[in-house]
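Quick heads-up: structures coming right below.
Please treat every number below as a calculation from the coordinates, not as lab data. Keep in mind it's a predicted model, so treat the numbers as computed, not measured. Cβ atoms are built from the backbone, for glycine too; each structure is taken alone.
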Structure 1
Amino acid sequence: MTLAQVIPMAINLSMGLMVLALGLHATWSDATSLVRNPGLLIRSFVSMNVLMTIVAVIMALVFNLHPAVKLALVALALSPVPPILPGKQTKAGGTTSYTASLLASMAVLSIVIVPLGMALISQAFDLGVSVPSGKIASIVFIGIIVPLGIGLLIRQFAPILAAKIDRPLSLFATVLLIVAFIPVLIKIWPQLMAMVGNGTLVALVVFALIGVAVGHWLGGPVSDDRTVLALATSARHPGVAMAIAAAAFPEERAVIAVVLWHLIVSAIVCIPYVKRRTNLHKASQAEAP
């Protein structure tokens with residue numbers, strides 16, 4: 001097995017472990033809570049996949065970007081919640097119930113949303129791009145549904161074990177992701193640097209900022225739900241986005257570069273928001289009787 005094969009496996013493994021760690025402190029009721037709250041489910045879908053897709057299309061038309069970058073923006077808007085996000089959401093005050101259910105619900109919906117959305121956009125702009133639903137289903141099933149289900153089962157039948165391995169597993173997954181990404185960064189460093197100053201980073205900053213604002217607005221009356229949806233709307237699953245873009249530009253490293261920049265930019269842009277929401281959540285808990 002070559003290094004080129006090991007690195008993607010390590011990245012996928014780390015993301016799967018992050019999802020498993022979320023499942024270790026969630027319940028089946030948590031993971032399906034959005035099904036019992038259709039209003040919040042619809043607002044989540046509109047925030048993440050409808051409004052942000054419109055924003056991505058407008059940005060693709062306005063900004064003078066490489067075609068692969070434009071498609072990557074649309075791909076990000078159609079993609080579900082990234083596995084690296086739930087930990088940040090819960091730390092900022094989001095409930096495990098909404099966080100886990102949003103991850104699961106948007107993952108399942110993406111199997112239909114991504115191919116359908118790309119087909120409509122491809123037809124409207126004559127792109128000639130089609131994304132096989134089987135590819136998206138594979139990413140979602142292996143990377144999200146299976147590890148989340150394993151975590152939920154461990155929590156249900158071995159709660160003491162779940163509590164013991166939750167934090168070490170999450171830490172290991174984070175370290176593994178960082179280590180696995182280093183060779184990728186080295187390999188595509190020229191493509192990453194080429195995007196500095198050509199409008200790509202500006203577009204990604206705007207995308208992230210609008211995502212936070214839209215998600216916060218549509219999060220509803222519950223403050224912690226706003227936090228979860230704001231972060232989920234601004235950051236998306238890199239594997240799904242890359243799969244979409246690779247269908248149109250299989251040899252284009254700019255696709256990988258823009259998705260990595262998205263992860264970096266969205267994390268930086270959200271720092272002030274996460275800090276403020278965390279402080280507000282702690283203050284509300286302190287005031288609670």
Structure 2
Amino acid sequence: MMAGTGDRYTIDIPGPDPAPHAPAFDMPAGAWDTHFHVIDRQYGYVEDRSYTPPEATRESLLSLHGSLGIERGVFVQVSVHGTDNRAMLDALRQTPGYRGVAVLDSQVADDDLDRLHAAGVRGARVNVLFGGGVGFEHMKQLATKIARLGWHMQLLVDVASPDMPWEAIESLPCDRVIDHMGHWDCGLGIGHPGFQRLLRLVGEGGCWVKLSGAERISRQPAPPFDDVTPVAQALIAAAPDRCVWGSDWPHVKLPVAMPNDGDLLDLLARWAPDAAQRRKILVDNPLRLYTQAD
């Protein structure tokens with residue numbers, strides 16, 4: 001159900017930093033940003049959303065990418081639009097070379113999946129952390145439907161949660177992509193059983209992880225989020241060919257002050273000092289993940 005008018009649309013979170021700086025390292029040609037959202041009020045917001053954001057346009061997103069040296073990217077359906085993917089699809093269809101991740105329930109028809117595939121969608125998202133998402137109850141049936149298209153299941157989960165259905169995730173018949181390094185409190189330390197389970201999952205293959213959301217999982221209030229460095233480096237060591245980078249723009253519902261996107265991208269040079277490894281994360285790995293089903 002879509003939200004109505006009036007104070008239901010009162011913005012309660014800030015927009016992104018309007019002046020992102022260029023990264024301090026040389027960006028490789030063909031770099032990808034694998035995680036960002038567009039938000040368009042004309043399509044309404046779901047009633048059970050966790051926040052009410054300002055709009056985030058395709059034009060602002062492309063301006064950001066120009067500042068950062070990004071050439072390709074992945075539109076991820078935002079939770080406030082629920083399963084109404086129109087804003088994401090509008091942006092995707094206008095942006096050649098980009099890909100998309102949709103939010104769908106398990107009753108989606110095969111014909112609709114085919115149309116989404118033709119538009120550039122390559123994954124479906126399960127989100128158990130913010131209102132408006134599709135939960136674990138849809139995961140298995142939806143994964144079976146998207147597997148024939150070569151899509152992946154993207155998971156916004158807290159890997160430290162005792163309710164994580166690890167066995168079900170491991171048995172999915174498609175690739176899996178874990179958002180925001182597992183979206184857990186990294187102050188718990190990399191020895192935490194949930195994080196260790198994630199490391200095993202990505203290390204065994206068939207699972208990818210997004211090196212994004214440092215500002216979400218850190219206990220520190222601002223970059224460089226030093227407590228995230230061992231987390232990111234452990235993931236890179238476990239799966240150097242299945243780590244990808246994402247900005248998470250426009251950074252909805254943050255627990256800290258709004259960071260500059262240039263500062264967030266500069267974190268990658270701390271996590272992966274070697275330029276060849278950064279090229280894998282920014283170019284080679286996302287190219288393989290998001291174009292293997294073309």
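Please compute distance in nm of label points 7 Å out along Cα→Cβ at positions 54 and 86 for structures 1, 2 and give me the label with the greatest value.
On the way: 1: 3.1; 2: 2.5.
Comparing 1, 2, the top value of distance in nm of label points 7 Å out along Cα→Cβ at positions 54 and 86 belongs to 1.
Of the structures labelled 1, 2, one was used to calculate Rg/Rh (Cα atoms, Kirkwood Rh), for residues 62-149 alone, giving 1.04. Name it. Display every interim value, and only then the final one.
Numbers: 1: 1.04; 2: 0.99.
Value 1.04 for Rg/Rh (Cα atoms, Kirkwood Rh), for residues 62-149 alone corresponds to 1 out of 1, 2.
For FRET efficiency 1/(1 + (r/R0)^6) of positions 166 and 206 (r between Cβ atoms, R0 = 35 Å, to 0.05), which structure out of 1, 2 has the highest calculated value?
On the way: 1: 0.45; 2: 1.00.
Answer by largest value of FRET efficiency 1/(1 + (r/R0)^6) of positions 166 and 206 (r between Cβ atoms, R0 = 35 Å, to 0.05): 2.
If relative contact order in percent (Cα under 8 Å, 6 or more apart) comes out at 31 when worked out from the coordinates, which of 1, 2 was used? Could the numbers behind the result be given before it?
Numbers: 1: 31; 2: 20.
Considering all the candidates, the number was obtained from 1.
Of structures 1, 2, which gives 0.15 when FRET efficiency 1/(1 + (r/R0)^6) of positions 158 and 182 (r between Cβ atoms, R0 = 25 Å, to 0.05) is computed from the coordinates?
Values: 1: 0.15; 2: 1.00.
The value was obtained from structure 1.
Among the shown structures 1, 2, from which was the value 1.13 of Rg/Rh (Cα atoms, Kirkwood Rh), for residues 134-213 alone calculated? Could you put the intermediate results ahead of the total?
Details: 1: 1.13; 2: 0.95.
This value belongs to structure 1.
With helix-only ellipticity at 222 nm (-39500 (n - 2.57) for each DSSP H run of 4 or more, over all residues; to 500) coming out at -25000, pick the structure among 1, 2 it was computed from. The partial results should precede the final answer.
Details: 1: -25000; 2: -8500.
Corresponding structure: 1.
Here Rg and Dmax of the Cα atoms in Å was calculated and came to 17.6, 51; which of the structures 1, 2 was it taken from? Please report the intermediate quantities before stating the final value.
Numbers: 1: 18.3, 59; 2: 17.6, 51.
The read-out was computed on structure 2.
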